[in-house]
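Chemist: Listed after this line are the structures, all set down as structure tokens.
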Structure I
Amino acid sequence: MKDNHITLKDSHGKKHEYRVILDIEDTTLKVNYLIYTDEEKDKNGNVVCYASTYVLSDKGNITKLKPISKEEEYDFLSRVLDSLESE
């Protein structure tokens, strides 16, 4: 991650840049999460966000982004985002 941005390749090998909104660890589940956006907006004008789990390399770089698959992970991230929104 550089300057709160990450670059990811799509399935066609094309690079896309995303702004990192939140990088957080769930210490209970021992999982790292990344919430990020490409600033695209939905039909209601809300910024579309994406969330993934990730693994840190030995050098401390984010690697192996994976989709969130468990309901408890969605619940955790929802609580975190709700608390940020209320501040």
Structure II
Amino acid sequence: MTEHADDVQREIEQLRSRIDDIDCKIVELLNERAQHALDIRELKPKVQLGLYDPKREEEIFTHLARCNEGPLYADNLREIYEAILHVMKEL
């Protein structure tokens, strides 16, 4: 490899390392989110709320679209969060 190619390879490795760190943070935050969802699930029956609230899901999607600064599209985030919410319901 040339010196330039070595530099590029090092940059790729650094970026991958940063992605690995971010992935660990995402996992930590997903687990924190899951715990809060479980806490809410425990509280809902005390105020006669059903476990599933489609209106709340739409509020989440709307909130995500407002928070999004890209490069992900709102539809991408919705797809990701539909999977997250599906898993949360199964906890």
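Chemist: Say we calculate distance in nm of label points 7 Å out along Cα→Cβ at positions 11 and 43 for every structure; which of I, II gives the highest result?
Modeler: II
Chemist: Sticking with this structure for a sec: I, II: which one has helix-only ellipticity at 222 nm (-39500 (n - 2.57) for each DSSP H run of 4 or more, over all residues; to 500), as calculated, at -6000?
Modeler: Answer by label: I.
Chemist: Between I, II, which one scores greatest on Kirkwood radius over Cα pairs in Å?
Modeler: Top value of Kirkwood radius over Cα pairs in Å, among I, II, belongs to structure II.
Chemist: Can you say which of I, II returns 0.50 when FRET efficiency 1/(1 + (r/R0)^6) of positions 3 and 19 (r between Cβ atoms, R0 = 25 Å, to 0.05) is computed?
Modeler: II
Chemist: Compute mean count of other Cβ atoms within 10 Å over residues 51-58 for each of I, II and report the one that scores greatest.
Modeler: Largest value of mean count of other Cβ atoms within 10 Å over residues 51-58: I.
Every number in this text was worked out from the coordinates using simple rules, so none of it is lab data. On a predicted model such as this, the values are computed, not experimentally measured, just so you know. Cβ atoms are built from the backbone, for glycine too; each structure is taken alone.
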